[in-house]
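Engineer: Following are the structures in question.
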Structure 1
Amino acid sequence: MEEMGFTQDKQFVCGSLGFISANNNARRMCARLIRNGGRLFDVISRYDDLVAYALNREEVHFGSTMKMILPFLNAFGATDHWAYGFSKEDLEIFPGADRAMRYVGSLLPAYINTCSYEHHMMAVCDAIGFPIGNVSCTQASFDAVKINKAEARELKSLAGTISGLKVPDAAFSLDKAVSLMEEDTEIISVLDSFFLERLPEMEMVETLKPVGVMGQNEKAYVLLEVRRRTDIEFSDTVYVGGDSSDGQAMDLIRDNSGLSISFNGDERAVNSCNIAVTGNDATAVAVLTSEFYNEGIEAVFDLVDNWERAKLKVYPCADTYLRDAMLKASPRGLPSVRKVDRKNVKDVAKESAAFRKKILK
């Protein structure tokens with residue numbers, strides 16, 4: 001194929017939560033197994049943000065929530081078999097994501113870069129026909145974490161304490177100095193005492209060490225590794241992300257004139273994109289990717305300038321059948337698609353983050 005000139009010159013990398021998967025699998029695992037488990041997940045996730053944004057601890061990986069909830073899930077009976085079965089049963093694919101991923105996968109090399117557990121991603125790949133070998137995710141075995149009865153009882157008791165903590169409604173903002181609220185101070189105090197003082201003394205800590213963390217640094221490393229393997233530059237790469245942990249990888253693509261798409265992204269993701277998509281159907285991502293693949297980044301910007309139903313109906317898209325499928329899938333209103341720059345980034349980020357919070361379950 002290479003001798004005939006049929007080499008791939010563009011590639012696609014994306015996150016999962018909010019784009020492919022409509023449900024927060026890890027939070028739902030907690031909610032299913034643990035009393036007030038959803039609140040437990042929210043508190044630990046808030047703590048993860050606090051140590052990254054407010055405390056800026058270099059020794060703590062940003063994006064450690066998946067590792068921090070693991071011993072609690074294990075103490076309440078989670079196994080690898082249960083985790084895969086629950087993920088398959090509970091899976092919700094975001095509208096249009098199946099179509100988008102199958103289309104993109106037939107067009108160019110595609111990869112998924114996510115914080116989700118492997119059990120969840122196996123279920124996702126089964127549902128959308130995507131190769132699990134092209135997925136980078138949190139590698140964690142529940143069966144490999146060994147907790148004795150005394151430690152399990154301690155974790156169960158602590159889970160009740162953590163889930164009883166209040167999570168402030170106020171989110172962190174990238175353009176404002178972080179000020180700790182009283183509730184944040186209590187969260188830090190309680191979780192520091194466990195994760196920094198008690199956990200290192202427990203027997204199970206050795207079995208937790210092999211569990212990796214898929215944070216923003218790791219996602220950027222995955223992107224670098226994909227480029228090394230494919231020999232395709234960032235300028236010829238599409239990255240679709242929506243989580244704070246996608247920010248660093250998205251920066252690399254945007255700053256090298258590639259297509260960096262925030263899909264229902266939080267503030268960090270929107271600040272790292274050049275195109276922001278907000279809506280209830282993922283087909284728009286496939287339309288933008290098709291345009292980038294066939295015509296380049298400037299053609300994508302031109303398409304976005306004509307992102308109105310009447311104009312799109314007659315716009316010479318690279319794939320008119322895909323465009324028509326998108327229009328049909330959104331009869332009540334197209335997803336919002338905007339170019340992002342310094343002038344509008346704050347407004348776009350606010351709208352996108354609010355929408356993300358509303359749709360994620």
Structure 2
Amino acid sequence: MKITVDQKDLLKSLQGIAAVVPSKTSLPILSTFLLETRGDGKITLTANDLDVSLTQTLACETSGPGSVAVPGKKFFEIARSLPDDKVAIEVEGDRISIKCRRSRFKMTGKSADEFPKLPSQKAAVTFPIAASVLDRMINKTSYAVSTDLTRPSLCGVLWEIKKGTLGMIATDGHRLAKVQLPGAVTGGEEKDVIVSPKALNIYRSLTADMDSVQVSLAENHITFDLGDSVIYSRLLEGPFPDYNQVMPKKNTRKLTVSREELTDACRRVSILSSAITHQVKLVLEDDRLTLSVKTPDVGEAVEEVTCAYASPKMEIGYNARYLLDILRTVESPDVSFMLDRNDNAGVVTPEQDGEELKHECLLMPLRLSD
């Protein structure tokens with residue numbers, strides 16, 4: 001098997017492959033990727049860590065069919081170090097040679113028969129979606145995914161398909177992010193699945209120039225078909241908690257404020273916040289919002305922001321990092337907080353929600369320190 005390919009094209013495909021290949025694994029074959037060609041002017045590169053797999057198809061010059069499992073990290077380092085020129089790859093059995101200008105490398109691969117095969121499952125739901133829209137939905141939710149491995153169902157993003165609406169929800173118990181796209185899905189059955197954040201991050205890294213993506217949901221897997229790239233991911237086991245039970249229904253105090261001004265003020269005062277709680281205190285009264293931090297042995301900071309607020313005076317504390325995560329994903333110029341008491345969750349939404357996406361977040365308060 002002989003292959004000639006541009007170094008830039010090879011490296012671009014390998015960047016996604018390298019993100020899937022695990023750096024440490026008890027199964028040596030998983031540290032490789034599968035290189036295949038049928039001699040038809042294309043090669044495919046496949047990485048699989050048993051949870052997420054990625055297949056990249058790349059046009060090049062080929063001679064003869066063949067396949068081999070290639071050491072992933074070392075091959076990526078070699079490809080990255082090569083000059084911008086044609087790269088010649090030749091495979092005989094498990095021996096791999098790489099040539100580019102005056103550089104010569106020889107590596108030992110593994111038999112392609114050892115590489116894990118993807119299970120075959122019939123899709124229950126398949127739908128196309130604009131790649132940029134899906135990217136925005138992931139951006140608005142994935143930051144709230146839990147990292148607590150004792151609660152595995154929270155370590156992914158819930159995808160809800162109901163009555164044609166695609167919803168995504170993520171929570172770590174301190175905050176919740178929810179976004180919905182009405183009319184996203186036609187046909188197929190209603191379905192709830194929990195998607196791995198690793199698969200979503202790989203998807204986002206590959207869609208910079210994509211127009212649309214075909215999404216398929218099977219019993220235990222989700223597939224993102226991007227044409228020359230296909231991501232295949234095992235779904236996380238559920239069930240996902242009933243988040244509707246924690247969504248506040250009696251919050252009547254409304255605060256409306258410039259997203260940019262609040263973001264800048266919160267970022268500044270939080271410089272002196274506690275390294276443990278990151279607490280920032282918000283005081284709301286008479287169309288004025290005061291953000292303050294007072295941390296023993298560190299210092300204090302205060303900043304006022306104009307706002308729209310006509311309810312009784314209120315003091316509430318939030319984790320500044322969590323608040324900034326939410327503000328970063330809001331796309332409208334102004335943001336609204338629907339509040340109740342300083343020990344109840346607040347609901348944060350874009351003030352101008354005229355776009356196709358319906359976006360809301362829940363943020364739990366912190367107990368205010370004296």
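Please treat every number below as a calculation from the coordinates, not as lab data. The structure presented is a predicted model; accordingly, all values stated were derived computationally and were not measured. Cβ atoms are built from the backbone, for glycine too; each structure is taken alone.
Engineer: If P(r) over Cα pairs in 10 Å bins from 0, in percent, for residues 44-83 alone is computed to be 29, 41, 23, 7, which of 1, 2 is the source?
Structural biologist: Derived from the structure labelled 1.
Engineer: For which of the structures 1, 2 does the calculation of helix-only ellipticity at 222 nm (-39500 (n - 2.57) for each DSSP H run of 4 or more, over all residues; to 500) return -14000? It would help to have the intermediate numbers written out before the result.
Structural biologist: Numbers: 1: -14000; 2: -5000.
Matching structure: 1.
Engineer: Sticking with this one: Assuming 61, 39, 31 is Cα extents along the principal axes in Å, for residues 92-307 alone as calculated from a single structure, say which of 1, 2 it is.
Structural biologist: Traced to structure 1.
Engineer: Something else about it: Any idea which of 1, 2 comes out highest on mean count of other Cβ atoms within 10 Å over residues 228-235?
Structural biologist: On the way: 1: 14.4; 2: 19.9.
When mean count of other Cβ atoms within 10 Å over residues 228-235 is calculated for 1, 2, structure 2 comes out on top.
Engineer: Here's something else I'd like to know. Name the one structure among 1, 2 that P(r) over Cα pairs in 20 Å bins from 0, in percent of 26, 44, 26, 4 was derived from.
Structural biologist: Numbers: 1: 29, 56, 15, 0; 2: 26, 44, 26, 4.
Traced to structure 2.
Engineer: Using the calculated result 20 for relative contact order in percent (Cα under 8 Å, 6 or more apart), pick out the matching structure from 1, 2.
Structural biologist: Clearly, the read-out refers to 1.
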